[in-house]
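Dropping the structures in below, format is structure tokens.
Only the coordinates and a few stated rules stand behind these numbers; no lab work does. Bear in mind the structure is a predicted one, so any value in this text is a computation, not a measurement. Cβ atoms are built from the backbone, for glycine too; each structure is taken alone.
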Structure 1
């Protein structure tokens, strides 16, 4: 990996909260909003903003339903999101290898 390739890291994935969301979603079938919020330790508004960015990029799907009378927002990673996440991880590994050389 050439040093200038560091600039090619996916900006959608690169932010800490979005990276955390994708990291969680790669390991589960789906996760609800409350679980993500508590696990990542963020606010409703902040999480909502980052979920919207990931959805706009096609990296996650968001399903809104009800559990009893309470709204339930569930998120899952899309195939596009899984590929973007794995590419991002691969790029980070290349950066680490470059630093060890």
Structure 2
């Protein structure tokens, strides 16, 4: 099971990474905080101090088209904010 799906690279998360040493990830919805901590430590070789998680419920969406009104729903997902200990850093831009 892949716990870490993708990193969150936004302006807000970039500032938090620089100032608070906190990084965001989209994670598997069934993953708990201990599994997220172990996955980040194994993949990036850092020490994790704290993990906060947020569950997002998919919103209902609708749009008008030539065929009429189409309705649907965005996917549910889970975010994890990981605070690193000490001087550890994660560089998401090193592989670009």
Given -17500 as the derived value for helix-only ellipticity at 222 nm (-39500 (n - 2.57) for each DSSP H run of 4 or more, over all residues; to 500), which of the supplied structures 1, 2 does it correspond to? 1
Ranked on distance in nm of label points 7 Å out along Cα→Cβ at positions 47 and 63, which label among 1, 2 comes first with the largest value? 2
Consider the structures 1, 2: one of them gives 13.9 for mean count of other Cβ atoms within 10 Å over residues 15-22 as calculated from the coordinates. Say which. 2
